[in-house]
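Student: Each structure below is given as structure tokens.
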Structure 1
């Protein structure tokens, strides 16, 4: 009986340990994707970056109004293309499913707009993003 309990315990521990590298790898990949996403916003604009990093059926929640799919997301963010805007964020926490194919991040963001007259408007808040690993190995958000 003790041997059976010991074997069950040993099997459970080995399963947990064997899952850890996949989860740690996924965490690292998601954090790198977050950094690349933010860089792309600065370099190519919000419309391009948000539609690029969205999964095909990704959703952006704008105060209860849902943008569903890449086209809707891109169209929404196009309104900022001719504006002097800055969007920065920093994930403060993240976790990944034991399967290693889904994860989430959350943290603070800062959105700044400078209008034609030089007036700066700054908005700060909390973001929450759910990431899903795609068949090609890339990470795309399914919820933002």
Structure 2
């Protein structure tokens, strides 16, 4: 029986789901994808982004307070969780308590009063406005 070229390349190259250095010293991932010389395509980057958004959103949807939010404020939290991880976002306890009360001013204030806000620059200012107003950027 004839094996597919995919099977053959996996056999010869191996498959690694985390970056590694190949025998030529190049940063590589998957089935021999040379990230240094080839990188990834726009299509591949968007596919990865969509998968990551779906994963973060799915993790957040376990929380009633998240599901109760409108789409713009949900987008703020998906963005923050994308940046911080859901565990990192969970450390914003006072912000989450404010969200449970639908107190979006207090939630935005808690965002501003964080190290994260000082680190992310314009991203933080944009997300804070979105949280306060419920309006997209």
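Each value in this text was obtained by applying a stated rule to the coordinates, not by laboratory testing. If you're wondering where the values come from, they're calculated on a predicted model, not measured in any experiment. Cβ atoms are built from the backbone, for glycine too; each structure is taken alone.
Student: Tell me which structure, out of 1, 2, gives 21.1 once mean count of other Cβ atoms within 10 Å over residues 73-80 is calculated. Let's see the in-between values first.
Tutor: On the way: 1: 16.5; 2: 21.1.
It was calculated from structure 2.
Student: Check the numbers for relative contact order in percent (Cα under 8 Å, 6 or more apart) across 1, 2 and tell me which is largest. Walk me through the intermediate numbers first.
Tutor: Values: 1: 22; 2: 14.
Once relative contact order in percent (Cα under 8 Å, 6 or more apart) is worked out for each structure, 1 has the highest.
Student: Could you figure out which one of 1, 2 the value -14000 for helix-only ellipticity at 222 nm (-39500 (n - 2.57) for each DSSP H run of 4 or more, over all residues; to 500) was computed from? Don't jump to the answer; show the numbers that get you there.
Tutor: Working: 1: -14000; 2: -19000.
Value -14000 for helix-only ellipticity at 222 nm (-39500 (n - 2.57) for each DSSP H run of 4 or more, over all residues; to 500) corresponds to 1 out of 1, 2.
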